[in-house]
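The data blocks that follow each hold one structure.
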Structure P
Amino acid sequence: MSIKNYNVHPAIYFIVAAVLLSYFFPREGKFKYQFYEGKPWRYGLLTASSNFPVYKTEKQVKAEQDSVLKKFQPYYRVNPDVEVSQIDKLRADYNAQLKHRVTSAYMQYIERMLQQLYTSGIVSPQDWEKLHVEQYSQINLIRNTLSAPHYVSDLFTVKTAYEFIINNCPANLNRSLLQSCDINNYLAENVTYDAATSDKIRNELIQSVPISSGIIQAGERIVDRGEIITPHTYNVLRSLKIVYESQSGGNQRHNLMLAGQVVLVFGLLFCYWLYLFSFRRKILFKRRNTLFLVCCIFVPVLLTEVCAAYNLFSLYIIPFAIAPIVVRTFFDSRTALFTHLVTVLICSVMAQFPHEFLILQIVAGMVVTFSLKELSERSQLIRCAFFVFLSYALSYVGLVLYQDADLNKIHWVMMLYFGINFILLTFAYLLVYILEKVFGYISPITLVELSNINNDVLKKLSETCPGTFQHSLQVSILASEAASRIGANAQLVRTGAMYHDVGKMANPLYFTENQNQVNPHNTLSFEESAQRVISHVTEGVKIAEKAGLPKEIIDFIRTHHGRGKAKYFYNSYKNQYPDREVDESLFTYPGPNPFTKETAIVMMADSVEAASRSLKEHTEESISQLVNKIIDTQIADGLLKNAPLTFRDVESVKRVFIEKLKIMYHTRISYPDLKKKDDEK
């Protein structure tokens with residue numbers, strides 16, 4: 001998967017990112033002072049601009065509310081219809097049935113007790129349990145529209161009411177006959193909990209507790225620079241913050257805040273665009289690069305906005321340093337640092353303590369740029385993440401000691417946040433791989449993996465084309481040293497050189513380095529031989545694409561001969577048939593010509609290394625003449641006209657080739673044989 005170059009101007013990405021970031025920016029009014037109880041006030045004299053109340057703390061208000069609620073008595077309502085209906089039911093049952101079993105004395109006793117019980121109140125077992133659990137001694141009992149206090153101990157349930165009637169049976173009545181009257185049939189709950197009235201009274205009691213304990217008059221002095229914030233001053237400042245943030249609403253204020261956010265975000269992104277436009281145009285005008293860099297800013301800022309809006313976790317857990325790590329991996333240190341600066345500047349507006357946040361994050365970004373020159377090994381990332389952790393910890397401790405001069409003021413939980421940040425930074429190794437696939441980049445990690453000779457393609461090359469494999473190794477040595485000398489990407493050159501001739505695996509015997517006495521070109525015409533040799537470029541591209549090699553590596557295969565000619569067969573044809581017109585397309589490589597420093601270096605190294613094998617003597621003079629002749633011919637043929645090389649670069653490359661070839665072809669001293677004693681005699 002890769003990002004295609006759609007016809008969208010790079011500035012559009014910045015505009016869209018700015019609009020989205022401004023849209024998700026927190027809108028709440030933010031108090032512009034940070035303060036801690038027991039710490040000195042770090043700002044100038046602060047006076048009240050208008051009257052405002054001094055609010056009690058949540059703990060104080062809660063304690064007072066709990067105290068008031070201790071006096072609260074729940075409200076229950078009496079249903080008089082229950083008593084009337086149950087007594088009427090008793091009388092009807094007596095006239096119909098009970099008078100045949102018991103005398104009127106039983107009837108009178110039961111009716112009298114029912115009246116007494118319903119007057120006291122019968123509640124449900126659940127209400128009874130709740131009243132005793134919450135330890136209420138009294139309730140308010142509502143009869144019709146009047147409420148009166150009532151002791152909880154006077155209430156009954158159906159069960160206790162039945163037991164009360166039986167247990168208080170007079171001596172002149174028989175308890176067994178009394179129980180046979182089925183008294184339970186005339187006992188029902190007539191008192192129920194009045195939730196609406198109880199909640200209303202409860203809320204009124206809570207609302208009666210004042211949330212403020214005083215008032216600060218306009219112009220009254222609050223605190224001055226250097227003064228220690230006492231508990232009272234802290235509460236006043238906290239109250240001022242509450243008032244300020246509560247007044248931050250309103251359409252006009254909301255619109256002004258939005259305008260400020262838009263100006264801030266657009267301004268910082270515009271500065272970033274100016275940096276790219278002024279110093280990194282090659283990055284800016286490749287749309288996948290612009291989209292990648294915008295995402296490196298957009299994602300951490302959006303994550304910060306969400307975290308700040310919902311107070312999810314500490315901002316120091318977010319691995320801001322991961323952005324400069326990935327930017328440094330694919331581009332350069334200056335772009336990585338500038339990307340990081342723009343990101344943390346935007347995020348600092350949402351941080352609770354912006355100055356401390358900026359110091360810690362800027363230091364971390366600088367540590368990344370000088371501790372991670374390239375990312376080609378896991379150990380490099382671990383070391384970089386560890387240095388970032390140390391920079392966070394030391395910077396934080398230094399700030400606390402400078403501001404408070406007290407070790408007890410260090411919040412050690414910050415070290416936990418930095419530790420989590422360290423762990424998240426190590427996932428950059430996986431992130432680099434994902435970004436490679438999404439944006440079509442190639443990282444030093446991938447280049448190192450591809451240059452491993454146990455790689456399937458290189459292993460097959462060494463087995464089927466041993467001569468070509470040795471040639472590729474020599475080219476990689478020459479080219480990578482030259483790349484280092486002129487500031488090109490040495491690792492990319494080394495890997496590209498290893499793969500530039502993989503197309504020879506299709507027909508290895510048509511190349512002299514792989515031949516063993518038999519030369520198949522002897523039976524072919526010059527045109528056919530040229531085509532067989534030239535085809536290793538197109539075959540190499542097919543092999544590389546089938547193996548899934550990155551485009552940057554395939555470019556080395558396409559360009560290592562450029563639009564040059566198969567000189568041996570071309571010159572041989574011209575010499576043998578001077579009068580014939582030559583179809584030069586049959587002897588010309590498909591190209592294109594090299595268009596980067598790296599591909600140009602490999603072209604020069606390939607030609608020089610191959611030609612050096614034909615020298616009869618490898619003296620400094622012969623090697624120098626060969627190197628100069630080949631490279632000057634390539635320049636004269638226009639093969640290097642698209643490569644961004646200076647004359648100084650070309651001369652440096654020549655010197656490297658000459659030095660390396662002299663070392664490669666140095667003569668070895670012959671070791672003397674050990675003479676025998678008989679020979680000495």
Structure Q
Amino acid sequence: MEKSTPASPLRKYSGWLSSHAFITLTGGRGRPIAIALLLSLTISFRVFGADLWNPLSHFVFDTCQRLFPRQVLSFPVVVVDIDDASLAELGRWPWPRTTIAKLIEATYRLGAKAIGLDIIMPEPDSLSPDIVLKDRPDVAPLVREELAKLPSNDEILAQTLRRTPSVVARAGLTQGERFTETERRQTPAVIAGESPIGHVISYSGHLATISLLEQAAFGCGYLNDTRDRDGVIRSMPLLIAVNGHLAPALSLELLRAAIGAKWYSVHGSTDGVRQIQLGESFIPTDSDGRIRLHFSPAYRDRRVSALALLNGELSAGSFDNQVAIIGVSGVGTIDVVSTPVAPKMDGLEVQAQIVENILANSRLIRPPNAIWLELGAFIFTGIVLITVLPWLRPGYGIVVFLSAAVFLCSASIIFFIKGKTLYDPSLAVLGNVPVFVTLLTLGFSASNRERRELKAALEIERLERARISGELQAAREIQMGILPEPGSIAGLPLHVDFYAVVEPAYEVGGDLYDAFMIDERHFFFSVGDVAGKGIPASLFMALSKTLCKSTALRCYIPLKDLMGEFNREISRENQAMMFVSMIAGIMDVVSGELQLCSAGHEAPILMRRNELLKYLPVEGGPPLCVLEGYEYFATQLTIQPDDMLVLISDGITEAQDSNQNLYGRERIVNYLRTLTQIDWNAESICRGVCGDVKQFTGVASQSDDIAIMAVRFCAPTRQWS
């Protein structure tokens with residue numbers, strides 16, 4: 001009858017997951033798509049992404065500043081703050097410039113090395129006597145004459161500026177007053193190298209303090225800031241260009257005034273500004289003359305109220321070795337900006353932090369090649385993900401990606417803390433998220449497809465193994481069935497106690513035993529061990545047993561001749577060159593005479609009451625099928641009533657525990673010595689030895705087939721005598 005072939009389980013998983021297009025796209029578990037995506041993102045970043053990525057870079061760098069603000073151990077700058085309390089006590093802004101002069105005098109007396117005015121005064125003081133008189137025609141001529149003799153408020157402030165190292169403020173304008181050198185002076189600048197005029201921020205004009213005050217002051221500095229598109233101040237210029245001439249910022253002029261330098265030097269190159277020199281000190285800058293500020297919190301200890309200063313509340317020397325910045329922070333007058341560490345910070349605070357960054361050399365550095373290093377990190381991380389992720393499970397892939405992200409972020413933080421250097425890890429991390437998601441998704445899909453295919457293949461293998469297992473189980477039952485049942489040997493007298501056990505290492509094995517009556521008084525028994533295990537050994541075992549029994553039953557001949565016949569019969573057409581060790585015996589069940597012959601097998605053990613157990617030296621020869629035509633020898637002896645003969649295969653003595661220790665011949669002898677009168681029977685001995693071997697091996701798997709036989713000769717009854 002023709003058998004129908006079952007449908008392959010693989011057909012259940014056909015569809016888009018196993019389609020040619022899907023397999024092509026996900027070949028290498030998504031690598032082609034991931035590579036194309038990585039290249040596309042790289043090209044897009046170089047063409048469009050640098051400016052678009054800046055907001056994210058700013059967020060990263062601002063976060064670093066918030067987490068690790070600049071540490072201030074001392075305050076080299078003091079802010080003289082015209083705050084709300086000062087305005088409430090001394091009047092609304094603007095104050096008479098005589099009051100500002102008093103403030104400058106008081107600041108200088110307390111030890112300030114230089115004083116900067118964060119105040120632009122583009123017009124004469126409207127509170128000066130001469131100006132007030134213009135609007136008061138009702139003033140008596142005598143009074144008008146006396147008042148006209150008084151100096152103006154601006155002149156009084158100018159006199160104070162001449163006596164102190166003070167700097168007044170300007171502001172560059174894109175649309176404003178144009179001037180010549182004779183109209184407005186600029187601080188002399190010495191150019192070392194190439195002129196950087198084309199690289200710094202340029203203004204066409206400026207808003208300046210009146211000429212009288214500027215000429216009296218030590219210097220004039222600009223207050224211009226450079227805010228990013230989001231309105232946050234992250235860097236400030238130390239050098240700008242006004243109407244085609246280099247001009248210093250207020251912070252730079254303030255430091256020049258502190259050391260009394262007549263000029264400053266600008267070291268330039270074709271790439272722009274390299275550094276600015278004040279006296280013997282060098283101030284590194286970016287190529288456009290700016291410095292990136294490392295902000296600290298707005299400490300209250302940095303500020304002094306103008307009211308407290310004018311009221312004489314500060315002790316002498318309070319401003320020793322400090323530079324002072326005078327400005328207004330009162331409500332309605334404050335210049336508020338946003339910084340990385342605070343959404344609101346007044347301009348006075350920013351100017352103070354510029355000077356502190358210069359003096360502490362704590363400015364932040366954004367290397368010119370940083371963008372290329374970040375792009376390289378992005379590409380390298382993408383290559384690592386493309387190389388590694390397809391080999392990993394999704395969970396491990398996530399761990400690898402997160403580990404790479406943590407490493408890149410940690411490296412960025414270390415560069416920030418140790419070297420004040422700004423490297424943005426967001427491109428390498430977030431830029432590779434699409435690559436990671438692609439690899440994870442397509443890799444998971446490919447894994448799912450492979451898992452389904454593997455499941456189908458395992459289903460086929462399981463069915464095949466079940467079929468083979470069933471056949472092997474049937475083979476085991478057949479093999480065990482050809483061995484004689486110990487209690488069902490035809491013609492065996494009752495005074496001969498016989499039992500045997502065989503346990504293959506696998507479903508079938510190569511150990512064998514046989515027992516039968518050759519005639520009415522001769523009992524044949526044997527234990528054999530075919531070289532090898534498993535199916536080949538079991539087939540050769542069945543052949544050997546059948547041939548031996550058929551040969552022995554033809555007629556009774558001496559055992560040594562019978563073993564020679566066994567050797568000849570089994571050796572015929574033995575192309576596999578297999579062999580079998582065997583020990584055989586023929587017992588006269590009446591007289592107890594015993595013939596034993598060993599064909600390369602384990603020696604039998606003789607158990608006799610009141611005597612020591614011993615291995616019997618048995619003559620014989622090599623295993624069967626080794627030497628064709630070999631003449632075997634046999635040992636003759638007579639056993640006494642109640643003697644027990646134990647025959648074993650090498651699976652007993654060579655059994656191993658988990659530490660590869662052997663059971664050994666001595667251990668079986670020691671076990672047999674422990675037997676009591678109750679256990680003095682063939683079945684108890686066979687089962688007891690097997691149990692002791694299993695207890696010895698423990699969890700270790702059985703490595704060889706086991707065979708054990710016990711034959712006990714008792715005194716024959718009168719019938720047999």
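What follows draws every value from the coordinates through simple rules; no lab data is involved. Every value quoted in this text rests on a predicted model; they were computed, and no experiment measured them. Cβ atoms are built from the backbone, for glycine too; each structure is taken alone.
Laid out as a table, the results:
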| item | result |
| --- | --- |
| Label whose coordinates, when distance in nm of label points 7 Å out along Cα→Cβ at positions 376 and 496 is calculated, return 1.6 (choices P, Q) | P |
| Which of P, Q leads on distance in nm of label points 7 Å out along Cα→Cβ at positions 136 and 664, largest value | Q |
| If Rg and Dmax of the Cα atoms in Å is computed and equals 45.7, 160, the structure in P, Q | P |
| Read-out helix-only ellipticity at 222 nm (-39500 (n - 2.57) for each DSSP H run of 4 or more, over all residues; to 500), computed value -12500, structure in P, Q | Q |
| Structures P, Q, by mean count of other Cβ atoms within 10 Å over residues 104-111: label with the highest value | Q |
| Read-out distance in nm of label points 7 Å out along Cα→Cβ at positions 208 and 304, computed value 5.0, structure in P, Q | P |
| Which entry (P, Q) yields the derived value 0.95 for FRET efficiency 1/(1 + (r/R0)^6) of positions 288 and 360 (r between Cβ atoms, R0 = 35 Å, to 0.05) | Q |
| Which of P, Q yields 1.34 [Rg/Rh (Cα atoms, Kirkwood Rh), for residues 64-415 alone, calculated] | P |
